[in-house]
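So, here's a batch of structures to check.
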Structure 1
Amino acid sequence: MPHLTPAQRRIHEAALRLFATRGVTDLSISDLALEAGVARGTVYNNVQNVDKLFETVAAHLAAEMHERVKKSFEEVVDPAHRLANGIRFFIRRAHEEPQWGTFIQRFAMSTASLREMFISQATQDLLEGCASGRYSFRQEQLLSVLTLISSAVLGAMFLVREGHRGWLEAGTDTTELLLKALGIPGEEAAQLAIRELPALPELD
């Protein structure tokens, strides 16, 4: 994942806020500079192509979340435990960073890099769980299972963002129901859904 300078990070964060708030994928230099609190020249000096800024921000956000989730799994062997944590990481972050959650909600299904963020680690865990007998779906159903998981997580993020559920309740329910749908026994699914969730690791 490319390293961002402080100025680039500030501009990316401002762009994310504007994309999330407005629900659009294009911004003017003036609006971006105003939101970031920098001069127009600073934007020009730190953004290679303003027309592609949305794709750049989305790709960086996706890579950052993927790497942090992947890093958190270094000592977690069970694919069901990894999946349970992964689901709740997304829902908790939507609570902790509302504009991040809004951005994901608005654009995840229509942006390739964000879709990849959702499914890359989940695909590995699902295939391992299927091969080991932890899950009870057929391998040809993988795409449908991934769609089920991503849709459920986005729905839970919506409940949290709109204030209908707390992140803990939404995360617990979504995790338990998805694990049961994959074939994990009910009591075990419930226990995995309430295990202590560690902090997302920071990247070096």
Structure 2
Amino acid sequence: MKRGVRIVDLGGAHAIILHRPHPVVAALSRQLLAVGLRVTTSWPTLEAEALAADFVFFDADMGFDDQFPWQAGQAPMPLIALIGSEAPGRIEWALATGATAQILKPVGDSGVYSALLIARNAFEARRTLSAEVSDLRQKIGERQTVVRAVVMLIEQTGSEAAAYSALRSQAMDARISLEEAAARVLERAALPRDRRPQGGSS
């Protein structure tokens, strides 16, 4: 087993099947109940309470964007596509919804448990990656704020070293981070001169 992949007990989890009345729903429900999941069905749309579900299975053949109470690719839980038609447009749409696993129709007597595990692990990996990207963007933004503040302070201090020193002093005096101090420098500079705090550095 690869490191980082967790096999978890799915008993008690809630799965919603978003599919028109069809034998597929009955076959899928049997497997989900056997695994220990609680199952509800819905068609043609999901209600707001679906936001609390643990998994959503959806019909990729007749699905459409307005079925979901969230934007495409922003599902708060793993999505599993039920695919009968392999038409490129349908596959592309299923991927755009954010599906992290699939089950081919007709649904037989196996395959659901592995789809659940794959969907959950892929969903968690995607969420972790998204958080890391968001954190990197924030750090890049903070660094750009520091650079902009230093450039502004160079005009007053005459050198890059003196500007960094002035910024560090402001951060230490206010007991805040360098990034916060830089943001304050830029905020003060954006104010009209008669509204800038006394003793401001810009």
Structure 3
Amino acid sequence: MYVPKHFEVQDEAELLSFISANGFGQLISLVEGRLFSTPLPFVLSDDNLKLITHVARQNPQAGDLDGQEVLISLMGPHAYISPTWYEKSGGVPTWNYQSVQVYGTAKVVNERDRNKEIVELMSTQFENDLSDPWDMQYPTQMLDAILGIEISISEIQGKYKLSQNRLAKDQQKVIRNLSEFGNKRLAHEMSRFKKD
């Protein structure tokens, strides 16, 4: 990913927090020599060294995945930014966003007990905030329809394009406009990284 210095995020705790909060993304790999992408939820392992997910056994991506270097692309909040939101003219239309990409080596898990652990780990994370969480009762033969994927992380790249290259008053005006148009999440993220 192209990451200009003023948009680069290197803080490991920030990147891991982003991954935990924005765990739905694209698993990108080669299938028979051609790029292939599957949208999937991902969770971090307890030691933060792996991303864990599962795919349908029939997914063509599963056949070539084991041992392959893969790319996971995760997106956070994003929005169009109008040049009319700047104090002075001379701006151009752009897009603000947060994105994290993870490189790693994939391991396909074809063991029912481990796949059960993966399903329960993922379900626990995503059910955690629900007032009436699922009790994780399901037919065990459903585990035969999936393959677990464990991706050993080798590199994490972070890019937060949040108007850091603009004046503080421009940033504040963009934050105000985002809030007014309902993108409070991106406005909040911009507030965290704005100039004082």
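FYI, it's all coordinate maths here, none of it is from the lab. Note that the structure is predicted; figures quoted are calculated from it, not measured. Cβ atoms are built from the backbone, for glycine too; each structure is taken alone.
Worth a mention:
- With helix-only ellipticity at 222 nm (-39500 (n - 2.57) for each DSSP H run of 4 or more, over all residues; to 500) derived as -8500, matching label from 1, 2, 3: 3
- Structure with the greatest value (metric distance in nm of label points 7 Å out along Cα→Cβ at positions 149 and 173, set 1, 2, 3): 3
- Test item: P(r) over Cα pairs in 10 Å bins from 0, in percent calculated as 8, 31, 29, 20, 10, 2, 0, pick one of 1, 2, 3: 3
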